[in-house]
1. Where does the value -11000 come from, among I, II, III, when helix-only ellipticity at 222 nm (-39500 (n - 2.57) for each DSSP H run of 4 or more, over all residues; to 500) is the thing being computed?
2. Taking distance in nm of label points 7 Å out along Cα→Cβ at positions 123 and 139 as the quantity of interest, name the structure among I, II, III where it is greatest.
3. Quick one: Cα extents along the principal axes in Å came out at 70, 45, 31 when computed from one of I, II, III, so which one is it?
4. The value 0.85 for FRET efficiency 1/(1 + (r/R0)^6) of positions 107 and 171 (r between Cβ atoms, R0 = 25 Å, to 0.05) was derived from one model only; which of I, II, III is it?
5. Among the shown structures I, II, III, from which was the value 2.4 of distance in nm of label points 7 Å out along Cα→Cβ at positions 163 and 179 calculated?
6. Starting from the value -0.33, -1.14: which structure in I, II, III was log10 I(q)/I(0) by the Debye sum over Cα atoms at q = 0.10, 0.19 Å⁻¹, for residues 83-194 alone calculated from?
7. 32 is what came out when relative contact order in percent (Cα under 8 Å, 6 or more apart) was calculated for one structure; which of I, II, III is it?
Structure I
C-alpha cells in the first residue's frame, strides 16, 4: 500500500518539529530568539540554565531546522531559521491560551496590579498617525536595534525612571515589549502612571506586530527627546 508507506514516512518528519518544541525550556529559547539573535552565553544567563544545557537544547532545535547558528571565532550566535518558526510559536501559544484556562489565571496572578487596559494595535496605529501618542519600546536595547516598531522610542525598562523627563506629558504613552506574556510593558505602564503620565500597554508586542505586517525598522537607538521633536 503506497499510501500507507507514504504516511508512515511522512508523519515522523512532522513529529520531529513537535518533539523539538516539546520542552518548556526550548520554548523559552524560541521566545527569546523571536526578539533577536543571541549568543549561547546570553541565552544561558537569561534563562538561568547552564551553558551545557542551553547548547543541548539548541542542538535539538537545530536538528529540527528550527534554529540556525553562525560561528565567529569562539562565539556562536543562534537565530530562528525562518519567520515561520515565530509564527508557529505564536500559534502554539494562542491555542494553549484558548484551551487552557490556567494560562489566563497565571497572567492575572503575575500581572502588575492596576494595569489591565491595552491599546489595540489598530487603534495604536491611528493614534500614532495623528500624533496623539508616543510609542515606547521597553525591551533591552539589543532587541530594539535588531528590529522594532517603526517610530518607537527605545527606553529599556531599567532606564525608564531616569529618562521619564524625555517623554511628553501632553500625549498618550503606549509601551510595548516582547509580547502578550512579557511583563516589562506592564511594569513600565505602572511606573509611568504613578508619575502622572497617561499610559497603557500595546496589545501584544513586537512579534505580534511584525508578523502581522506592521511597519517595522532596524537600527541603533536615538535620544527619545530627538524622536519626539521629529513628530511635532
Structure II
C-alpha cells in the first residue's frame, strides 16, 4: 500500500492559531492509521510552538522556518516527503475517521490524479444522505477549496508545484496548473472535512486589514497577467 505524506502548513501568530494547529494535528493522529502516513509540519515564523505535552501527536518532521511563506512552505514540505502520494492540509482543517483511506481510494483505483474532499458546511440531514453514496457517485456532490487536497507525487511534479509568487489565491492557480499539465482532478463528498476557512488569516483581518488587502490585490494582479 502506498504511503501518504501529509504536509501541514501553519503560520502561528497567536495562541488561537497555535491551538487551532494542535487540534488539526490531534484529529489527524486520532482518526488515521499511523502506518498509512508520515506527517510533515511546516511552521513558518511561529510565535508559539506546537506543544505535545502528553506525547500523543504523530509529527514525523517539524520544520520551523522564517519568512518562507505559504506556497514555498508547501513546496519545501513536498521535497521532504517520502510518500508516493502527497496530501496538503491547512492547519484549520479537521478530518474524521477513514478520511485518508477514502481519499486514497480514488488515486489507488486511478479515478483521478488529484482528489479534493467536500469542504462546505453541511447539515446532519445532508451528511446522512450523502455518506451512503457509492465512491463514484460521491464525486457528483463534492465542493472545491484548497484546505485539503490529495495528489500523486508524480502528478504534483508535472504541475511544477505551487506558485511561490502567490499566497491567498494560490489554489486557483494550482487548479489551472493541474489542468495545463493534464492532471485529472475530482471532488468527492465521500470524505467530508470541517474547514474553518481563512482561520489562518483571521489575525491579519483583525489586526492588519491593510496587509491582507494588499496580499489579495497582489495575487489578483499576478493571476490576471
Structure III
C-alpha cells in the first residue's frame, strides 16, 4: 500500500513538474499581441519549451544520447540562461563583467569535468554544486542592488519574480543535489521527486513574471539606468 502511494505521489509530481514548464508559455500565447518580442522573451520562452521537452521525454532522450550528455546539456543550458538573466537585470558594469568571466570559467570547468568523467551514478552533483554557489553570489548581489537602489514596487518589476523563483528552486534542491551520490540509490529514487517542488514554484513565479512583464516591459531597464552612476560593486 505504501509503495503504491509513493508511486502515485511520484507520478503526480512528475506530471505537475512537466506541465508547469508550460505556464509561462501559455501566458505568452494568451497575451501575445500585447507582448514586446525582445531577446529576453525569446530566450525565456525557448528555455521553458526546451525544458518541458527535456523533462517530458526524459527517458527517451537519455536512452538516445546517454546519461552523461543529457546531464551536461541540462546543466550547461540552465546555467547560460540563468547567467543571462542576471546579466540583464544587474546594472553594475563591473559585476556584469564578473558574470561573463564566471560563465566562461564555469563552462570550461563543465567541459573538462564531463570529458574526464567515466560515468554518472545519480546526477552531476559537482557541477550542480558549483553552479548553485555561483548563482547564490549573483542572487545576493541582485537583491543588494534591488533593495538598496530600487524604489519600484515588486508588482511592477518582473525581474524580482524571476530571481525569486530561481532562489526558491536552487535553495530547495541544493543540499539534496550535492548529497545525491552519498545516498543509497533506492533512497534516491524514493525521495528524488520531492525536489520537483522547488522547480514547480520557480515555474509558477516565472509565469507571474510574464504577466508583470506584459504590463511593465521596461521597468527593470529604466530603474537600473537611473541607478548606475551610484551603484558600486561590493
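Bear in mind that the values in this text are calculations on the coordinates, not laboratory data. Since the model is a prediction, treat every value here as computed from it, not as a measurement. Cβ atoms are built from the backbone, for glycine too; each structure is taken alone.
1. For helix-only ellipticity at 222 nm (-39500 (n - 2.57) for each DSSP H run of 4 or more, over all residues; to 500), the value -11000 is produced by structure II.
2. Result for distance in nm of label points 7 Å out along Cα→Cβ at positions 123 and 139 over I, II, III: largest is II.
3. I
4. Considering all the candidates, the number was obtained from II.
5. Among I, II, III, the structure yielding 2.4 for distance in nm of label points 7 Å out along Cα→Cβ at positions 163 and 179 is I.
6. Structure of origin is I.
7. Structure of origin is III.
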